[in-house]
Every structure is written in structure tokens, then in C-alpha cells.
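Following this line, the structures themselves.
Here, each number is a calculation from the coordinates, and none is a lab measurement. All values reported here derive from a predicted model rather than from experimental measurement. Cβ atoms are built from the backbone, for glycine too; each structure is taken alone.
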Structure P
Amino acid sequence: MLKTLVALGMASALPALAAPALPTPAFLRGANEVRALQDGAWLALHKKSVRLIDARGQERARVALHGKHLDARPLVGGALAVVLDADTQRTMALLVDLKIMAFSASVAVESPAFKVEALCLYRDAQGLNQVFLVGSEGLSQQWVLGNAQAAQSARLVRNLALAPGAKSCAVDDADHRLRVQLESGGAWAYRADAEGKFTGGFVNATTKRNGKGAAMAEPPLPIVQARVQTESMARFGDVADDPAIWIHPNDASRSRVLGTNKKQGLLVYDLAGKQQQFLEVGRINNVDVRQRVRLGMHELDLAVATQRDDLSVVVFAIDADGQVRENSRIPTGLKDIYGICLYQPRTGGLEVFVNDKDGTYQRYALGHAEGKLTHALVQTFKVATQPEACVADDAAQRLFIGEEKRGVWVMSLAVSVQTAPKLLMAMPIGGLLHADTEGLALYHGQQGSYLVVSSQGNNSYVVADAAPPYRVRGAFRIGINLELGIDGASETDGLEVTSTALGAAFPQGMLVVQDGYKRLPNGAQNFKLVAWEDIAAALKLP
């Protein structure tokens, strides 16, 4: 008796797990499951074999296999299918060539440490083929199978905990939803995209009618890949937050990435992502860097960070080899210190902007006297709701402020111009910017300067001109770099960017982003390093 009939390529159009009403050809009636391929061909799963059938109903190829749970996705000139070997619990990949009407079988995923009760394919926004292995007790896994033409070099994306009692599963590629049918007759729907928070809910008639639990509509955005990722944090959970970049004065390939661990302190990485230092200075949140700062007779490279235990600004000195040490602390009196950024005025010196979750901003001027750094509060202002990120354009004398639920503001820092902040990028802008507005950074290139914004609500990054009228150039996402084994990035808090050439990997500079969910496989949070040339190509920037 035919149990399942699904047309290849129609899975993305299915509202639930029910198969579409398709006529059953007589030559398929002995199969347990079938998948319709291009040009009228079929894959048929029988009790002891998988068979390739042509449009006339003639068997053209066969693989001996006690299989269960057949699924497939189209390829140019053929298809990629997966089936569970019920005897070994291995996931087998079937690569179908419709030109010669033949197919080959290989092991895609070895047997997991649980009994597989359901198996289904997912083609993500990058075109990568992934497979879900669903266990009867809820233990499950998500694997990426490789490039679109094969299933070699499978990698574990993440381990999952799903509803127990699974009977079958299917993925809607269009809305990125994994639907799991239960033995009890109910069904659960989950987010299939591994980047971002894993969400799901029980599916029933009320859910469908009211539209609850539907996937958020996301615009199709170009995808770039990280070329490097840092080593993961020593602790799990929401730990990593904000990066900064220090440029080596003599050899830019020896530059450093500073990253905050908001449970422990400040980490320093090289451009290969290897940890070089860990400064255990407590719960620091945001960090920023300025170099060759003239304070009196002294020239310094400095980093500053917000310290949430004692509500202070921690000032770090950086030597010529990139070694970081704590220099001093500035007490602020803020109630819930949060974000920070630096500004170098044209007249010299260095200023610190630091904010509180209640919207308050303090502006400090740093100096140097008697061998020590000094500070003076020179301005206080406030935005309406919670801010965090800010970034100063030193040359243009502008400050950009991220108000998490509203968007991006800009204000003049010129002494002769006293103006209130102006909202230049409100949410949502063309469906691109979604709350929370998180990290802000400036890229100063030869063809122009760009403001980069972390749109945390839809796991993307918005790029706009950094000068009036602040034209939005587009947005992009960071996806899987399968070749290097680097996952994408999602729910990014802080980010930083530089236009300095940093060696062969980053000839036009790089973007560093905090990754809220480490995948491929699951792990503690880290930072991703993306080449600017890849971003420029994706958004067609000059």
C-alpha cells in the first residue's frame, strides 16, 4: 500500500504534513513511499530497495536497502535524496542522474546515539542541503550535507530536543519550518534555520486558523560568509557581546580583535581567531578603541569598556605589540551602565560617550597629568528609551546612537553646532531594520563611508551612507562557510569594522560581529570575521 506520495519540489508549498492529492500511477502501488522527480521520473521506496522509475513506468536502477523515510530535493539534471537504512540507522544519500537514469548511494550520516523515527531534507536560503534526524524520545540532530551536488562531508549543525513520539517530518523550505507529525496525531512546527533562537509550537486547527506560530516573513537578502571565527567563550549562555579592532602599527596582519565577555572580562584574539589574552576584569559590556591619541606630551593606544559591577569605565592601554593592560577606571554614577564609544576631536585629545539603560548619556574628556590619565564630565544628555551602541565619526564630527526599539540617531559634535539628535533610520525601514538595533560601526573607504548596523530582530546587517542623506544601501546576512566549517551569525549584539588592509584574508578590511548562536556544531558564543570585499560585492557598493 502506498503510504506517502509527494512531488519533488512541492514540499515547500505544503501547509502541513499531508501529501498533495496526486494521481497514483499503477506501477507505483507496491511502494511504501515515492517522490516525483523531473521529467516524469520517480523514486520509489519498497520494503527492501529504492528504485528509479522512468516516465513510462520502467525500472531503470535499484539499490538494495531496507529503507524508511524517503525525501528528496531537485538538482540540475537530477536529484538528491536521503533515506534511512533501517538496519544500520545510517542516513544514506542517493545522487540521481536523470540523463543516464542511474543513481548512486553513499553514507551521508552515521548512526546517531538514538533511534531515528523520522528523517527529512531541508534546503536553506544558501541552497545548502540539510537533513533532520528525529528521534522517538525527542533527541534529534540537524546536519548539513555539503554542496548542492553532493552529500559528502556532512557536518553536525546542532543537537535538538523536539517533542517525543515523532512519526514523520517535513520541511517547508519557503518559510523555513520543520513540521513533525506525532504518533498521537498532533504535530509541532519548529524553526528550521539553525541561526537564531530555536522556537516551536504545537500545530492544530486553531493555530492554523489564527495564524499563530507562523514563521516571520523575512526578505530575501544576500548572504556572505565569515572567513575566520574566534575561539569560543569559556562559558555558555549569553556571554560574548561587543568587539573592537586594534591595528598593528608596523604589520597589519598582526592586528588584534578585542571582544567582551560580559560575565568575566576582556579577550584579545589574533586575526586567525586564536585567543592571545584574557583580562579578568569583571562584567564588561561594550568596548571601543582609538590609536595614537595625543594627551599632552603622550601618545597612546587606548581601549575603553563599560564595567557593570562597579558602574565604571575601564581604560586599557595597548602597547606596540598589541598587549593590553588595565590602566585606570572612571566612576560614572550611572545606575545601569551599558554602551560606550570614543571620539577624537580635531583639536586633539579623546572623549568618551557612555550610556545608561534609562537613556542617559555622559560625555567625558580625557587628559593626562602627573603620569596618570584624568577625566572630566563635559556633557550629559538623554534619549527617550534604552540605547546601547554608539559610534563617532571623528572626521565628520558626528555621533551615531542606536536606540534599541526605535532606530538610529545622529547628532553633531562640532563645537559651533548645538543640535539635538535627529532620527535618521527608524524601524522598520523597508523591512530591513528590526528591533533590537544593536551594534553600530563606520567603514571609511576610498569611495565613501558607510554606517553598518546590527538588525538583531531579523539576524541581518544594514549598510547606509555615513553622510547625509544617509541613503540605505541594503542589508545582508552571514551564512555557513561549509568549506571552512564556520557557521553563520545571528542575534548579533556588537560589531566593528575597519577599512585597513589586514593581509591576504582581509585586503579591504573586515567586519567583526558577535554571534549569538554558535552552530556547526553547538558551542559557546564567539565572534565572526567577514571580509569587507565580500560585503561590497553582495551589496554592489562602489
Structure Q
Amino acid sequence: MATVNMLFRGKFALITKLIVLSGISAILVLLIESALAKKEYTIALFLAASLAALCYTYLSARTVPMKFFLPGLLLLFAFVVAPIVYTVVMSNYNYKTGNIISKQEAITQIKGLGVEPDANGTTFDIVVGKTSTGEYAILASDSPNHVYFVSTATKKTDLLPSQVTLNADGVATAAPNFTVVPEAQLAGNEDYAKINFAYADKYFVSVQGLNVGAVFRQSLKYNPASDTVVNLIDGKIYKDNGRGNYANVNDSADILQPGWRATNWFANYGKLFSDPLVRGPLFRVFIWTVAFAFLTVLSSFAFGLLLALTLNKPMRGRRFYRGVLVLPYAIPSVMSILIWGGMFDTEFGAINHLLGTHIAWFQNASFARTAVILVNLWLAFPYFYLISSGALQAIPSELLEAAAIDGANPRQIFKKITLPLLMQILTPLLIASFAFNFNNFNLIFLLTGGGPKDLLGGQIAGATDILISYTYQIAFGSNTQDLGLASSISVIIFFIIAGISLYGLRKSKVLETFG
């Protein structure tokens, strides 16, 4: 006993606690520094608050209850609350392909992309070097026309052929007051590549490689004072439209790319109901999601209950049968889904071979949905068999015997006594299963990929897509990845599942024990 007290309450315990706490603190400090270096201030603030809470809780004698709750609370906030809050925030952003970066980054890219070559597509052989003042310059050669010049960012100096040293190809390699920079020093150096070297009027020479320069002119100019972009060629003015893009003041549909992340305050939620291209597929997917979850729970529960009732009676080999029925539940679902996907293959699948058919299971909407429900029945019925068997064992046998003595037949006993008692016990589990299948992403993604769908027609929502897989397709499965819209659908799914879960808790009366 004394040894145990020394381990858990003595100096040894204190030293061990300090060592562990010091190690955790060192890791958190390292993570805080990394977050600050990447300008992730929210993450840095959370880590700093966690560090302070851990140190205060485990170094104080007045916070004994929090010593047990704090790790769970921190993990709950980091991996549950924070993602939910982040998703809600992102659902109010115009956050999609073309609107991913920050505004300053977008301005930089617009200025970089806002150039066009001259009408003749003029190019030069160039050598990169520096002037006598240390300024970056290029020695350009137009060998066929015997034109040579040295150009810096501000000045172009024409040279005669006699003033330059030419190689065998007629390309200038040296000139007065010009020092060539070795290619080894230029490798990985982007400073010179960002310079627009003077040429003529509004045109400049842009370095296209170590030895090639091309003539361009700036077509777009950013005015920081008015926060506008001006097209220098046609005079069009583009202004911040408040939704993450610079738009033509005379034509709001004419926008510059790229844009940036910008708040659009519930516009994504409005798009779910106002945009027919989103509303139509979303409504169809929602109906199928509800039907899929309901049919899966109904069929799996009915089949599992039937097996439980059958094996609840004494019979030879009952233990063997019970073990076999649990096998589908023991095999990893990913493996089972992929195996079933091969079995439903049109050309070589075992299903068509056994039935003597040539059904394209995953090319037809009705067959694909049937396959999805059948595979999920295989995956889910062992669970319902197990819980039904347990619930049947919990029903007092005296009730059934009394009903039989009173003259009730087996069907009446099941309908009036067994099933109502089973439903009272299993209803919360059925609701939980409905909520799980409402978000059964693995099955849809691995078995059908949400198809069949018209990919050439730009269709995103397939016939077997449920809300969660449809959300994934919007976020990552198409050329236009709309993360803001996907976040808004995720928030709606969260409230649906939360509502279903709370209803299940209420039906199970679990919360009443804390009242």
C-alpha cells in the first residue's frame, strides 16, 4: 500500500507529472511557433489557451475534477466544435475554384496575367547580366535583322554590331558596361524574371527562359487608390463587386480571374433554393437519401428480426448458424463493398452469371439503386440480428406464456406483445441507424461512385448519390470545386442528423436520467 501511495501521490508521481507536462508543453510551444510562422493565428491562440489550461489544471490542487475532463474537452473542441464552426463560417463565403486565394494574391496574379504579346509575336535571344551599376539587364539579339540592345527596367540602349561580341550563331554574348551573370547563379533566382525590361512605348521585354525574351505590353493596371483595375487597351474599368471578383462597372457578368475568398452572407443557402441548377439535383438527391436510409433500416431490421426469431427457438446447430450470420459484420465493410462491386460487374460478375442475365447493374438508375440497397442489407442485417436477439432475450417469458394460456396464437402473441416490446427497446437504435445511413458515404463512393450520371453533360448528382456524396462531388468531384456551397449543404445535413439524434435520445429517455 505504501508503494502504491508513493507511485501515485509521492515525489515520484510529482516528478513524473512534471516530466510529462513539460514534454506536452514543449510540443505545444513548437506547434504554436509553427502556426504563427504560417500566420494561422486562430490555431496558435487555441494551442496557447490549451497550454495555459493544461498547466493551470495539472499544477493546481484545486482543479481535481478538471484533471479528468480537460483532455476530453480540448479534443471535443478541436475535432468537433471547431470543424462545425469552421464549416458554418465557410458556408457564408464565396469559396470555390477561381475564388480560393486572398485578395492581395488575386491582385498580384491579375497584374501578372494582364499582359499580351505584340502583334508580331516578337522574340529575342537574350543574355542576362548586370550593368556597371549592378542593375539587372539583358543583352538582346535579333540576329537576322542585326539588331542588338541592352535593356534595364528603365532604359533601352541600342548597340551597333561592331559594339558587341557575337558567337557563331550571330547572338551577342558581350557588350560594353555589361557583365554576364553565370547561368549557375541564375538558377533558382526569380528576381530577374520578374523585371519588365524596357523596349518601346508601352511594350517591354519579358524573360521567358535563360536565353529567350518576348515582347509584351501591360493590358491591365491596378489602381490602389480607387481599388479598381483598368484595361489599358479598351478603357474598361473593373471594380470590387463585393463577392470576390473585380467586375466591369458596365457589365457585372464580365469579371476578372482569379478572384478571392469573400463573404456572401447566406447567398449559398439562397442558391440551394433559387438556382434551378442546384435546386433540382439537390431535391432529387434528398428524396433518394431519405428513401435509401428508410429502406435500408426497414429491410435490414425485418431480415435481422426474422433470423433472430428463427434462431431464438431450440434447434440443432444453432450456435453454428449464429456464428455464420455474424460473419458479414466481422469482415471490414470496405472489403465487402469492393467484393460486391465485382460481383455486380456486367461482364464477369457472379450475380449475372448465376442468374443467367446480362444486366448492366451500375449503368441503369433503378438497378444501381437496387444493388446499393442489397449490398447494404448484407452489411447491416447482422447488426439488427444481434440487437433483436438481445431484445428478445430481455422480454419476460411469463408474458408470452400467459398469452398462450389465454388462447392467443403465435401470430397474435408476436403482434400484440413481442413486437411492441421490441419496438420500445429498439426504436432509438433504429433512429440511430437511420441517421448513420443518411450519411453512409463509404457505400455509395466505393460501390457506384454516385452513378450512373451523365458526365459529358456536366451532371454532378448521380442516381445513387446521397446528400453526403453529392456534397463531396460539389466540393472535390468536378472542375468547379464550390467549397462554400458544399459547406452550406453540410450545415443542413448537420441539423438534420442532429435533429434525428436528439429525437432518438428523447425516445430512449436517456436524458431524463440527468434531469
- line: Across P, Q, mean count of other Cβ atoms within 10 Å over residues 333-340 reaches its greatest value in structure P
- request: Give the label, chosen from P, Q, of the structure having the highest value of distance in nm of label points 7 Å out along Cα→Cβ at positions 61 and 85.
  value: Q
message: Matching task: 23.5 is the computed value of mean count of other Cβ atoms within 10 Å over residues 77-84. Pick the structure from P, Q.
response: P
task: Supply the structure label, taken from P, Q, corresponding to semi-axes √(5λ) of the Cα gyration tensor in Å with the calculated value 66, 35, 24.
output: Q
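Tell me which of P, Q gives 14 when you compute relative contact order in percent (Cα under 8 Å, 6 or more apart).
Working through the options, I get structure Q.
helix-only ellipticity at 222 nm (-39500 (n - 2.57) for each DSSP H run of 4 or more, over all residues; to 500) was computed and gave -500; which structure, P, Q, did it come from? Walk me through the intermediate numbers first.
Values: P: -500; Q: -17000.
Matching structure: P.
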